[in-house]
1. Say we calculate FRET efficiency 1/(1 + (r/R0)^6) of positions 248 and 272 (r between Cβ atoms, R0 = 35 Å, to 0.05) for every structure; which of I, II gives the highest result?
2. For the read-out mean count of other Cβ atoms within 10 Å over residues 240-247, a value of 20.4 was computed from one structure; give its label from I, II.
3. 0.9 is what came out when distance in nm of label points 7 Å out along Cα→Cβ at positions 16 and 88 was calculated for one structure; which of I, II is it?
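Nothing in this text is a laboratory measurement; each read-out follows from the coordinates by a stated rule. As the structure is a prediction and not an experimental result, all values here were calculated from the model. Cβ atoms are built from the backbone, for glycine too; each structure is taken alone.
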Structure I
Amino acid sequence: MKRNILVTGGAGFIGSHLVERLVADELCEVSIVDNFNRFYAPEIKRRNVENFLALPNFYLYEADICESAEMRQIFAARKFDAIVHLAAWAGVRPSLENPALYVKTNVDGTLNLLELAKEFGVRQFIFGSSSSVYGVNCQVPFTENDKIARPISPYAATKAAGELLCHTYAHLYDIRAVCLRFFTVYGARQRPDLAIHKFSQLIWQNKPIAMFGDGTTRRDYTYIDDIVSGVCAAINYDRTAYEVINLGESQTIELKRLIELLEISLGKKAIIEQHEMQPGDVPLTFADISKAKKLLNYNPQTKIEDGIPKFTRWFLENQRSALTESV
């Protein structure tokens, strides 16, 4: 029996990789909703999904998750079995500049989808949350039972609010909700504003990297293939009504070491400009993934030392393609 799955934000970095995995299964019909906003170049997102357009089990809807009437028409037409909600205004630092926009999309948009799930009887709801909800957490590694009552950016606050809304609807309306806290995802097609992609671009162009702090901040970088495996497992999860689950690598790396790995892989030396830490940035992320292993059989396979060369291979191929197109 075919399953009909909606992926919001399906043309983005994580979304397009998930769609790629799902459409390979002939028993899945995959619809994506994406408004192709200008947070970064819409043509990048359109390229992310161009190979899916001719597939018989793929449907693209250019729509805004906040528009109730428009989304209701899509729900009525497709009759979804599961929703993977990845659409969001992303990024900690930009959220400080326009918090109202983040609340509208990340909170109101999530509420709209949950209301539609209730109305149309969609029983599986996967919410893409973030490690940023942990804020400045002194307990490491971060576990799902840690308190998240003190976010330090509007973006983090909207993700925490989304989790609470998911819990409410799971409790009231028989919707199984699984909130996945992603830890610094990277890989091919990564958004150009994210550190690994941005640093690679600057190193390649012999331009300086702005390093905030002394380079000792640490992140739990997670390769995209591992994240997608975790999301697919969450789609199939059928035990409890509500769960919050970390998806990370459970290995931290200093910013200085990350830059070194990029230098080695790109064969170029970085030019570093050191700056003060920025508001909203956390000094450390570190995932306890024991719950993910237990409930989702999650087992990340790609260490950062292997993932960075994979990313830079894609990056360099992308640079060569861009040069060819400009000739």
Structure II
Amino acid sequence: MTTFLVTGGAGFIGSNLVEKLLENENRVIVIDNFCDFYTPQIKEENIKDFINNQNFKLYRDDIRDRKAIPKIFEENKIDIVIHLAGMAGVRPSIENPILYQEVNCMGTQNLLEKMKNYNVKNLIMASSSSVYGNCKETPFREDMIVDYAISPYAATKKANEVMTHVYHKLYDFNVIMLRFFTVYGKRQRPDLAISKFTRLMLNNEEISMYGDGATARDYTYIDDIVDGIIKSCNYIILNKNVYEIINLGNSRPISLKEMINTIAKVLNVVPKIKQLPMQQGDVEMTFADITKAKKLIGYEPKTSFEQGIQNFVNWYKDNIDLYK
């Protein structure tokens, strides 16, 4: 039985991953501080079905806490760390860059130090498509130069890629940095566009569309992301001296206008749209080249955008009271 430490395990991606790891009869330890970036009750709901599982253990701690984190490593023999915790979102990072630096960089540094001290050498970590900024060449490849971030959030993710490489070289860590491309699906955070737009359309309320609707995102369904994470874990278990950066996307950009229209079609409503100027920090397009992911870990996204939206809407309607 493999023991996983999942940081941010009560969140959107984390809870879906934990669910799958437990289904596969692994032992899962979760660190989550249940911060109020969005309603903590949503996270409580995300993990309610795991609490009584004998292979699940929860620590309500902050990755920045230099006293709490060592205790977790002392009490558990950990095989792989999957580090998903951190402050998310481009626009909030512009409003509060110091918090993003503290959590995403110093919190990660604290975790890396404890891994070093307790001889835990396998790390899968969330990076982001945001590191590509407004790269002109598409699709985005992992070997592109990404030194031109346009948000504090993106800068922290790039910094983490660099710092984990330091621990790979100095302390023989095996590391896979996964650049996620706009993940969506069940348990999606309420502040994300698909969740927000679904709520507004169901309430017959106006949607704010920034720009002319031509900006595009490589939306990736949560089940495909979880599959990519697990395949990365399998790769890191079977190989040595690993440091890889891998895109996990769907490799099909969807315009903002198409996204709105797809949700409207599934809901059978006519959206009310208010057009506004583009916002600072927003990139024009994300578009993943997933050649490396296919070749290295056998990643193969299976969920079309249309099916993913249908799946999300079905789940959302069953959980609508939580998101009011």
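1. I
2. I
3. Answer by label: II.
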